[in-house]
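Next up: some structures, all given as structure tokens.
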Structure I
Amino acid sequence: MPQVAYLFPGQGSQAVGMARALVDRYPAAAEAMAEADDVLGFGLSTLCFEGPEETLTDTINAQPALLAASVAVLRALDQALPGLPAPVAVAGHSMGEYSALVAAGSLSYPDALRLVRERGRLMKEAGQRSPGGMVAILGLEVAQVVALCTQAADLSRGVVQMANDNCPGQTVISGDDQSLELAMDLARQAGAKKVVRLAVSIAAHSPLMAPAAAALRQAVAAIDVRPPAMPVIGNVHAQPLLTVEAIRADLAAQLTESVRWTESMRWLAGQGIDLVAEIGSGDVLTNLMKRIERGVTRLAVGDPEGIERLRAATQD
């Protein structure tokens, strides 16, 4: 049997129609989506299945929608492949860390739904108070990006920092508009292949999210968190979160700190992981893994066909 890790996508992977095919085929997936509707008190499942896209993409909706879609896949896997061994480790990109914690038994599904809904609300509110944005930079090394962010912040006396180290040559920076513009110019001067402003109106994973982080810390403190049944690789330190205290600290720090995804995936590969399965909407994380550790087999598992591919990969 291959050593399998589950990866859980974050914001940006949402798409109208996600989880629909699973719900049509697996009653367990339908129950997961219906539970999300009940917990949150509105038709989240209809929003996932039918949109409209602009409403689904709103931070306050996208985060619980992505979590619900990932849990629908987990429930479908339990129904379709009852003998499938548990993953040896899990990781989630930004908001996907909450889905990973559900998979590891650290957060209940209802608590995680409420938390990510609140997380989305707090982030949106912080973005309204302190406007900013995010920019993808292709073709520069992490050290170069960190240096140009420092230079731009010094020049503007504002805020800009690396938000995501997604894979070699692909980073995302985050900050206030003036500082971002300076950093974009510096990135072009440094020879970046591409510098693209992302279609988001918040500066996630930057100090501009500090008010949201403080409020989220209180929300996380108020819910039950259990020790994980398997290693959960945290975004902030790219190391396993092994205690309740470490989980609580990581979830709060996440909002203002960088997502160290490349290091997280290299940690998994270093533990002998043979296969990573992206559990939920899209294939962003499997594509990143191709750039990070090409020797690891990658599967996107977000529909019935993905479940069958996982069946074949784990039973051959």
Structure II
Amino acid sequence: MAIIRIGTRGSLLAKTQSQMVADALRSVAPNLNTELIPITTTGDRIHEGPLQNFGGKGVFVKELQQALLDHRIDLAVHSAKDLPVERATGLTIASTPRRADPHDVWIGHHGKMIQFLPPDAVVGTTSLRRAAQVRAKRADIRVEPLRGNIDTRLAKVRQGTVAGTFLAKAGLDRTGLLPDDAVVLPLDEFIPAVGQGTLALECRADDQSTIAVTQMIHDAQTHAALMFERRVVAALAGDCLAPIGVLARPRNLDLAAATGWTVRAFIAMPDGSDMARASLMGEQLNEELFSLLIETLHRRGAQEIMARLAGS
């Protein structure tokens, strides 16, 4: 009987997502055995301070990728937004199951909305993207790093340590931890991270058996969106840390094949003082739509923002 060793981080969300993948694989391949292998990443070991101080992109995936290359595991389950744009040599994204809800949610102390926070309120987040978007709405907001698992961050809000924080709705849904007073933020106001809500199943590029079985739970529409979003980030900033959000979303989510897409993107200064945004519609995620999106962002100041970010 075949077995696939699935590497997973130790957090509740990571283990939940990895178990979801294991269950899905066994549902389509009943003779398959799966084993979850816990792996601690750099991002899991660091509990204080912004991640950009410790390597930024990749701190939640490098150890999992090394375990793949060392043949200690056969499959790594990543939150796609944690994956650097530059692919690791010898590895491939073998499958992307159907995307979950990509929205951000706001959780405020006592349910208080962003617009009603007192002057100079402290919002907790380590995300440059979220910090820039909230500062663009409220320039007086003070942003402080807020690390830890979902439970830890929710507890900090309940205790009033911070006035509120942002989390991905997909993770809250998957873990059953979505608070009753959480506010789902509109996609046209808070553009999510590239790949938010998407799981990327990574394996060795020459492991044809693992690729074949993971393809049985692959969603082509999700994969097309992820590749488009990652390409936009690569065109704007590569793997450099910058406040960037990108979302490619089918206009009719109920159809297996998209009949049209809405694409949104922004790049900003970390303090939210300058931002280039674009929202376009197209029938396909093709070269024409990609080029038009990048051109629109550049016309609205993306190149100037990129130059300032590079010089800072």
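Identify the structure, out of I, II, from whose coordinates relative contact order in percent (Cα under 8 Å, 6 or more apart) was calculated to give 20. Here the read-out was taken from II. Set I, II, criterion FRET efficiency 1/(1 + (r/R0)^6) of positions 182 and 302 (r between Cβ atoms, R0 = 41 Å, to 0.05): the highest-scoring structure is II.
Looking at structures I, II, which one was distance in nm of label points 7 Å out along Cα→Cβ at positions 94 and 214 calculated from, given that it came out as 0.5? Considering all the candidates, the number was obtained from II. With respect to distance in nm of label points 7 Å out along Cα→Cβ at positions 62 and 110, the largest value across structures I, II is given by II.
The value 2.7 for distance in nm of label points 7 Å out along Cα→Cβ at positions 78 and 222 was derived from one model only; which of I, II is it?
Numbers: I: 2.7; II: 1.5.
Checking each candidate, the match is I.
Thinking of I, II, which structure, once percent of Cα pairs over 23 Å apart, for residues 30-197 alone is computed, gives back 52? The read-out comes from structure I.
Out of I, II, which one gives 27, 12, 10 for semi-axes √(5λ) of the Cα gyration tensor in Å, for residues 22-85 alone as computed from the coordinates? Only structure II yields this read-out. Suppose you compute helix-only ellipticity at 222 nm (-39500 (n - 2.57) for each DSSP H run of 4 or more, over all residues; to 500) for every structure in I, II: which one lands on -16000? It must be structure I, since only it matches. From I, II, which structure was distance in nm of label points 7 Å out along Cα→Cβ at positions 102 and 190 = 3.6 calculated on? So the calculation was done on I.
Readers should treat all values here as calculations from the given coordinates under stated rules, not as data from a laboratory. Quantities reported herein were computed from a predicted structural model and do not represent experimental measurements. Cβ atoms are built from the backbone, for glycine too; each structure is taken alone.
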